[in-house]
1. Computing distance in nm of label points 7 Å out along Cα→Cβ at positions 209 and 281 gives 2.8 for which of 1, 2?
2. Could you figure out which one of 1, 2 the value 33, 61, 6 for P(r) over Cα pairs in 20 Å bins from 0, in percent was computed from?
3. Consider the structures 1, 2: one of them gives 7.0 for mean projected area of the Cα convex hull in nm², for residues 97-168 alone as calculated from the coordinates. Say which.
Structure 1
Amino acid sequence: MASLPKRTYTTAFEGARALGRLLAPDDLKWEIELPLRGRQAPLILHISCNAHATLFVAYIAKKVLEKLGLDFIIMGGPENCCGSIHKNLGDGDLQEEVATKALLGFNRGKPQTVLSICPDCDDVFSLYPLKGQSFRHSNIAELFVEHLDALKPYMHPVNKRVIFHAHDVSPARVRDCSNALAVLNAIPGLELLPAKKSAGPGIHCQTVHPMPPDDQAAMFEEARALGADALIVPYHSCYRQHVKMQLKYGVETHHFFSLLAMSLGIEFEEHFKQLRLLDDMDSVMETLKPRILAAGYQPDDVQPFLQRAIFC
């Protein structure tokens, strides 16, 4: 397989736009900018740049919010970047400016809460709150836990044996994983197995600082030895790194939203997983070719974006 293309602003942001068009479910739409006197809502669901590779996560979030009867607006695209990509590309001095512009964009919707699905966004936005900011910014897992009693009557058994992959490098990561576990523990039929090698490094697994291969292998060897059906992760970035391990170990990787969706009867497709398990870039391109052409792209133009996102 060819080496991954060097990451630049073009591969990061144009890649997010292309992935958004190619991998989004038909009924998942988002605003890139709110008009000055547009619709307002108490909740804004924010789709971060890198989450465009795993849009089933945002789709499930949308469906859960609808099931709860909550009023919300979805915002996404590079136009709403938190600035972490700028820092990762060596322009850390731009991070505050980019984050502030995104927060000002959210503010147009007069929300009470901005909901994130990304730990990078959580961390960066917490560093640069707007002066006089009136809305709360939190990971959506907090909202799920707050409304867990309302969701429980809709839950059906999910008969799987799973291990949980956690990050605990900071209080925010501990809180996120605690919230994810609260959701998982509420799902009937789900058996959480004790694991000693499932802890992840840093704030999340990622392309920049992935889980070391030896640790990753030990985690999946333990999962297989325990008879686990799946490894459950709290973040979309962890999901992207670990999905491929199913090819070797036969243990699936699921975002914890997926287990919630299964229990609630929410149907969804994991396009990223389907493509990654093809394990071949030519097969990925052949599978996506009809969508690529329908979106107005040429295959050669989007292949570098797809390769970097899917084979990270």
Structure 2
Amino acid sequence: MNQEVKTVSIITPCYNSAQYIAQTIASVQQQTLTTWEMIVVDDGSTDDSADIIKDIAINDSRIKLIQKENGGSASARNVGLQYAEGDYIQFIDADDTIAKDKLERQVELMDQKGLDVTYTNYKFTQSDGMINSQLMGFRLNLFKLLAGWGVFGTIPLHAFLYRHSFLTKHDIRNTSEIKEREDWDFHIKVFCAYPKVEYLAQYCGAYYFLCPTGKTTNGSLTKLTNGTLKYLLYKIQKTTGDHKLLLLIRLSFEMIRLAIACFRKSIDYTQIKPTLENASTQTKILTIALLPVSIILYAYYWYRIHKTHKH
């Protein structure tokens, strides 16, 4: 096989990940599909991340290091997209890993069916190296993304594989102006372009590392809630029509969860109050008006989920 052909471009934002980056790169080097390039974008690290990547790249020309000033993971992914030459795009963070046959299985399926996007299930990896037995994931659609993301579950970016030409055609990039929920935002952009997509059910292709210093896995409930609210308020301002309505329903449900958390004193409202004060008057009114709708909608889906699991 011609090694100059780059079937998959793997893009990895890296910031102070010296402790984990070698393991992430190793999971890529173990792929059964060998025609890949890995673009590691060092986002202004102050540790030894860049040196570790350089040492590995000396013996593997498929690995490329790009260094830039710190700007966040979204901006680093966009830099990687600028250099990507592969037919497919695989994102993976600097502390996550993928199954050794993930790229081969997804590329084969996408080639056969002319798909734009495929995604797999995933499992959590603990800091001690233990892998949780529970298989995570669900069938995704635009409705679930807009109204239910984070309520009924999430799917990490590295579970996905994207056709490069699809992302280019629809000008889908990571939004670097936000620092919270970038993966959620990227998923919405992808599904708003109505891709030909298939879910590899019952197959675990991605392993999500529960990093002790991660901004989501190590975040307090206050921090996580605040990040979600910031993103929803941002996205509602940028969205119109039915999609905006679904985001408003999602926001109203988040307000219910916030109220319950405040009642239980499991959240520090003083840290969240400034975020809510930035919401427009129209958003506040609509969010309150949609509270009955959100209660009915989420109660219905919780019932369906419970019924499915019971049987």
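1. Values: 1: 2.8; 2: 5.0.
Computing distance in nm of label points 7 Å out along Cα→Cβ at positions 209 and 281 on every structure in 1, 2 gives 2.8 only for 1.
2. Source structure: 1.
3. Details: 1: 7.0; 2: 6.1.
Working through the options, I get structure 1.
FYI, it's all coordinate maths here, none of it is from the lab. These figures come from a predicted structure and were not determined experimentally. Cβ atoms are built from the backbone, for glycine too; each structure is taken alone.
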